[in-house]
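So, here come the structures, one by one.
What follows draws every value from the coordinates through simple rules; no lab data is involved. Since we're looking at a predicted model, the values are computed, not measured. Cβ atoms are built from the backbone, for glycine too; each structure is taken alone.
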Structure I
Amino acid sequence: MSIQAAKRTQHIRYAVRDIILIADEARRRGRDLLYLNIGDPNPYQFRTPEHILEATIKAMRDNLNGYSPSSGIPEAVAAIRRDAERRGLKNIQDVFIGTGASETIEIALSALVDRGDNVLLPFPGYPLYTALTAKLECEGRPYFLDEANGWQPDLADMAARIDEHTRAIVLINPNNPTGGVWSRETLLQIIELCRQHNLVLLSDEIYDRLIYNGQEHVPTASLADDICILTFNGLSKNWVAPGFRLGWCIVSGPDKLIKDYLEAMLKLTRARLCANHPEQHAIRVALEGDQSHIQSMNEILKRRAELAGRMLNQVEGMSLIPPGGAFYAYPSLYIEGDDSDFVRQLILDTGVVVVPGSGFGQRPGTSHFRLVTLPDDETLRKAFERIGNFVTAWRAR
């Protein structure tokens, strides 16, 4: 008799990685693959800044290779707090460092929800959250983003989803997968919903420095000091070091309100010992050192977002709301059939590897796919031409 897997794993999906199985099949068929699926800047032209590498190597050579304090080394924690205060975050109670922002998000949710609770998640949104809520056996309840309004949340839809079992609202700003940047007015209205219903607000701001096209990123915790706001960030995107697996959570709000919840999170950090130690010595120099690579990245990402808009919006059967942050584009498809089937056949026929919109959640009756704008201009042009030709052929079937 085979060993049965836990039932809680049955609904865990991670479309960004799962799509590689189809890409492998396309490679076996001899396709020239163009990978536009994973938001990892390092395989492209982007490099981790030298001062971050030097700080990490020095820590290793100084034999700082043992365990660190569970919440992170004091130098890094203090630097994260200083940076948060410079950016206007209010009423900061604590900071803890994890193995990527994803671990700090998992700790935050694990310390908060029980079976039968629900958490409001943006659709479309990063699939980590649906995977975690499935694992924790709570409901990941979607609220929809409004494509016609630059992918801002549909606030009426969000409010209608809250009930007595709702514990938190998740926001991703800038948004993955759409590249949308949420306005100050939108954030204030979400804060008011949390205030009215005593909800925790989880603000995923991992792309907060990657902003262009005239957009402004407003840190959520800079707008209120009377509710519990958790701000997530890390080295992976802004500082081009996803393989370092270092992220952090900044816990804001009134001490009396969050005391028990904060202690529950810290219990979980202690239970897993610590995050990667030597790399933590790069956090201070990342936050307080030379930031010129970010300006350079934003100039490149702006140009490539414009290229995506020009080429994809010329294709009959597609439209693209231009992104204003992060390094993604999320085109709409006006086709017959399911977007998962479309993407599978796109990969097999053209070698262009993208991720179906259904992997991120989307409003019923709509179809999308996500691509990354990290490859060089020539690769993107080639990919967009293949996509355009494929859409035309699909619609003519």
Structure II
Amino acid sequence: MEKIIIIKYGELTTKKDNINFFISTLKNNIKEMLKDFDVEINYDKGRMFIKSIDNLDLIINKLKMVFGIHELNIGYELESNDFELIKSSLVELVRDKEINTFKVETKRSDKNYPINSMEVSRILGGLVLKNVKNSKVDVKMPETLINVEIRFKNSYIYFEKIEGLGGYPVGTLGKGLLMLSGGIDSPVAGYLALKRGVRVEAIYYESPPHTSVAAKNKVLSLAKKLAQYSGYVKVHIINFTDIQENILKNCPHEYLITIMRRMMYRIAERVANKNNCKAIINGESIGQVASQTLTSMSVINETIKMPVIRPVACLDKIDIIDISKKIDTYETSILPFEDCCTIFVPDHPVINPVLEDAINYENNFNYEELISEAIKNEEIIKVTNDKSTEFNNVL
């Protein structure tokens, strides 16, 4: 018997004609995640198997961060599907195992196997009862589920079930540009986009000297959190100072946020197009702030043609916070460093802006020239999940 990790795909099995692409991408993502370990990865359309495990706990923790995995099982591979071998191996595995109530569940890839699944389960269940004291069968709510899979050339026995992240492998559904601020919502939006298979790049707007280096490093730390799930996140840093100061000088204060967001959208679309991103992703949640009413979103969206994905649009703030804690971005997000979206906030921002007014106000200055200059001078930082990479003045 050889100890292995068995990976189940879940949602990927619905892909039919494209399943090989999804599973091969998952394999490549796992290979990259486990690059520091000596492992052998094999797969078919039903399962993926990881062998030569020398650091099981560390590997499992890494695999828990990989999208596209529905379930992980620590199991044992038998060199054949001979039933006598299956019986003797199961007895060896359960003899010293503490089992109270149990159920044996059998699956056969080889439908010509001489014993049907129910009969296999019945015989193996009898062996467990005979070899484990005080064990009882419970087919409805067993404490221990003993899984047996019989294939054409070999077979598997496994007990432990570990829930995976699910979703699609990162990179299978193209690339999107995440508008990453220092708040709670946008990292959660990035995480949810990654879960649907979207490779995420990020754009961050800084406004020195109004925003600090600590605010920038905070965002890079959030990008690092996201990189745990995707290997890396490329962050485009845009100096927004001149644009923001021109908005402040030339536009009514109640329209500052509306005009600022329109400029950010214009920049994001151009950066996205330049980097082959097919959509803009952000953390807007309906009604949460003035710029996130449906009227505001409509007026702001008018500036671009690219699709905008809002993964948290219909979530309550409490739901968003719960996810941020789960993915370990919350404590970083609440650090008290202001970003572009929180400086120069008017006392009474307009919640139902008029499109014609927004266009007239922003035409009071040459924003196209300022936008071109900002994009020309962007700073690009590739943030990885390497533990040795840290950002000063944040954590």
Structure III
Amino acid sequence: MTPYQASWMDEELILLRDAVAKFYATEMTPHEERWQKQGHVDRDFWNKAGEAGILCASIPVEYGGSGGDFRHEAVIISEQYRASGVSGFGNHVHSQISAHYILNYGTEEQKMRWLPKMASGEMVCAIAMSEPGTGSDLLGIKTSAKKDGEEYIINGSKIFISNGQQADLIVLVTKTDPDAGSKGLSLIMVETKDLKGFRRGRNLDKIGMKSQDTSELFFDNVRVPQNFLLGEEEGRGMYQLMESLPQERLVVAIGGLGVIEKAVEDTINYTSERKAFGKSIMDFQNTRFKLAEAKTIAHIARVFVDNCTERHTAGELDSATASMAKWWVTQMQCDVVDECLQLHGGYGYMMEYPIAQMYADSRVQKIYGGTNEIMKELIARSLVPTR
């Protein structure tokens, strides 16, 4: 079978892919077991990633980034999820999501204040949306920000916040007007260092993604300057979130695709080497058929995601299509990984085998970034009769 390659991949991106894969293999994979036990990646790993140009690859050079576009981010995401031991590095939240809120909606002063430090790894960024009891209902959040002189006073709590334990900077979703519905939400930046009233709760114990810190955050009369409002006008938070979510959902799909491809490759290798009843597992027709199905799914997912990446880079990816990519790829991720684990037999259930880690890590993909049920609802809203 002739190897497939996206039409948007050029020589520069191929060189980036190879360099990123080497960086992950040498600087990340060997530490994953220790990171899982401690519940987070080493803080200095973020600085190493910054030095390697992996952070904020699509942020303009004048703000400290690498000056690339979303294709560069797609390569970086894909290679991370194809590596062994990837779950702890929350670069998708830091670079591909949070940094672009600042780039797209921040003032010039805000961009210069935060983006260079994010690109270097000096600052780790999180985005705090979810709250206890709200789930996907952003209008149900209770975290408030009230003006007092030249400051906001923030009260509330957040949960399931990736990078929360190490975050130096937070994109915080708040209510600046509790009576204005969707026009009452605002995004406010919070610098956490020595911040009175700010507290990190426990590092949450998850089924998978053990080395990615996921936290509760608490705000008790926290004061931040009013010029930390993202943009220059209150009440724009819902618009900012909705406009940015297609990229977030595509990021999740790209990660899922990387896992699908890695699971299929590992299982082909395992079943070719493992013997049973005097022959390799690959020699059994059921194995070949199951892997034929998985390889087909991987190829379809790659072509679909590459098309979405090309459209998004051109500014043409709509919300419904991004939602299709997010729900379908993550569903296929869970299905394919489950089938590949089955072909590993009992060893597939052992954490020393990468497929077991993929199984534990994959399940959350159907939840964060908007549940797959929400994705289907968004797709359904785009359906119109053709005649």
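Numbers below:
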{"item": "Which of I, II, III yields 5.4 [distance in nm of label points 7 Å out along Cα→Cβ at positions 35 and 347, calculated]", "result": "II"}
{"item": "Identity of the structure behind 3.8 (criterion: distance in nm of label points 7 Å out along Cα→Cβ at positions 155 and 171, calculated), options I, II, III", "result": "II"}
{"item": "Origin of the value 0.5, where distance in nm of label points 7 Å out along Cα→Cβ at positions 107 and 227 was derived from one of I, II, III", "result": "III"}
{"item": "Comparison of I, II, III - label where Kirkwood radius over Cα pairs in Å, for residues 139-266 alone is highest", "result": "II"}
